[in-house]
1. When Cα extents along the principal axes in Å is computed for each of P, Q, which one produces 53, 39, 31?
2. Given a value of 1.7 for distance in nm of label points 7 Å out along Cα→Cβ at positions 34 and 106, calculated from one of P, Q, which structure does it belong to?
3. Of structures P, Q, which gives -12500 when helix-only ellipticity at 222 nm (-39500 (n - 2.57) for each DSSP H run of 4 or more, over all residues; to 500) is computed from the coordinates?
4. For the read-out distance in nm of label points 7 Å out along Cα→Cβ at positions 58 and 98, a value of 1.6 was computed from one structure; give its label from P, Q.
Structure P
Amino acid sequence: MEKYSHDSIVPFKESGLGKKQQIANMFDRIAFRYDFLNRFLSAGIDVYWRKRAIKELAPLRPQLILDIATGTADMAVMMTKYLHPRHIIGIDISEGMLERGRRKIARQKLNNMIELRTGDSEAINLSNETFDAVTVAFGVRNFENLEKGLSEIRRVLKFNGKLVVLEFSKPKKTLVRRLYNVYMSIAAKGVGKWIAKNGEAYEYLHESVNAFPEGENFADILERTGYKNIYFKKLSLGICTIYCGSK
C-alpha cells in the first residue's frame, strides 16, 4: 500500500512514539476543551458541515452505522436526530475523547442507540459486511496508513453500503487561502495554546491539512482502494470537503 506525506505528519516531532500513539495522546490532552474549541474556532460552522455530510446518507436510510474517529460523538449524536438509525457504533483511539462522548450520550439518553468503543480504523475489530454506512468526520488525516484504513472501512461495509468522509481542505481562491493560512498558523494555534494548553495540536492540524491529498487526489485513492460511485463536494469556499464512495 502506498504511503502519503500526511501519513508521517505528527503532533510531537521530538517524541519517539508512532503517529497513532501520538494522536491518541494529543486528543487525550485536549478532550476537556475539544467541543468548545470546535465551536469557537469555526464560529459554529462545523455543525453545518456535519449536517451537510449526514444529508448524503439520507436517501440510503442506513440502520446500522459505524462512526470512525468518533471523538466526543458529535457526529453520532447528530445522526440519531437526522437519520434515525437502529444503532450506531463509534470507535476512537483516544479514551479521553470517548469518555467525554459517553457523558454526552448519557445526558441525551441515547445509550440504547449509540455505543462507543476503543478502536483502530486500520484494524477494525468487527465482522465483514456489517454496516450500511460508515462516517469519518475530520479523522482520515490522522490515519497512520491511509489506504489501509480505507480498505478496512470497505471491508466492514455491506454491498452498496456508503462511506462519507468529512475533512478539512485548502481554499483555492488566493485571498481566501491567504486569510485561511494566517488564521490556521497563528490564530488557531494561539487560541489552542491559551484555552487547551496545547498549541501543538493546532499546529499539527494546519500541517496535516496542508499535506493531505485532497480533492481529485483523494477521490483517486478511494477508487484505488475499491470504492465506486465516488464524488465530492466542497463547502465554505473550499475550507471543508465531503467525500463519498460506495462498496
Structure Q
Amino acid sequence: MAVTRSGRRADHLRDVFIEVGSAPYAEGSCLISVGDTRVLCAASVVEGLPAWRERSGQGWVTAEYGMLPRATHTRTRREREGVGGRTQEIQRLIGRSLRSVTDLTGIGPYTLTVDCDVLQADGGTRTASITGASVALAMAGSWMLHEGLVTRNPVRERVAAVSVGIVDGEPRLDLDYAEDSSAQVDMNVVATERGGLVEVQGTAEGNPFPRADLDRLLDLALCGIDVLLAAQKKALGSRG
C-alpha cells in the first residue's frame, strides 16, 4: 500500500481524537479532530416540533453546519443571509445520517438539533461532522433517559462517515484537502455500527471509473468506519 505525502499509509485514517463534553451547557457534545480538521458538535434537546411535524406522532432530529470565517487559509464570509447550497447539502446529509439511527417515535414531542461548527478545515469536514454529531446525539439520548423524558434511549446505534478516493491512481482513505483536490475519484461513505449503509456519494472528477474500483473504495471506507466507531465507543465510555 502506498504512503501518503503526510507519511501515513494510504489505507490508514489520519489521527482521530474525540473529546466529549466540549460544550458543557449542551445535552451532548464533543470536539472531534481528524488530522487537521476540527469540528465542535453540540446536541440540544428542545420540547416542541416544527409545525409540519406536530401531528406525525414522532419527534425530530436535525442538524446545522457552519464553517467559522478563519477555518481555512483565507477568511470566509458568514452566511448571515441564509445558508448556501453546499452548506444546505451538508446539513441535510448530517440530519439524514442521525435520523437513520434514531427511534423518532421514541423521542416524543422533542426536537434534537446537533450543531456542527468547523473550527479548522483540512478536508473531510462533512464526514468528521457526522462522526462527531453521532457522539453528541448518543450523549443527548442518554441525557433524555436520565432526565425521565423517555423510557429508553432513542438512539439505537452509532453512525460514522469517512471519505475515500483514488489519488495518483491508488485507492486512499480519509482524504485531506490536498488529496481531495487532486483525486481522480472522490467518495463519502456513511455507515452504521451494525454495518448498514446510509449514504454513498461518489464522483469521477475526470474519466469514469470501473465497478471494481467502487468495490475497493467501499471496502476501504468500511474498514475506516470500523476504526471511527471504535474511537466513538472509547470516547463515550458509559456516557452513551
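1. Q
2. Computing distance in nm of label points 7 Å out along Cα→Cβ at positions 34 and 106 on every structure in P, Q gives 1.7 only for P.
3. P
4. Among P, Q, the structure yielding 1.6 for distance in nm of label points 7 Å out along Cα→Cβ at positions 58 and 98 is Q.
The numbers here are math on the coordinates, done by the rules we state, and not lab data. All values derive from a computational prediction rather than experimental measurement. Cβ atoms are built from the backbone, for glycine too; each structure is taken alone.
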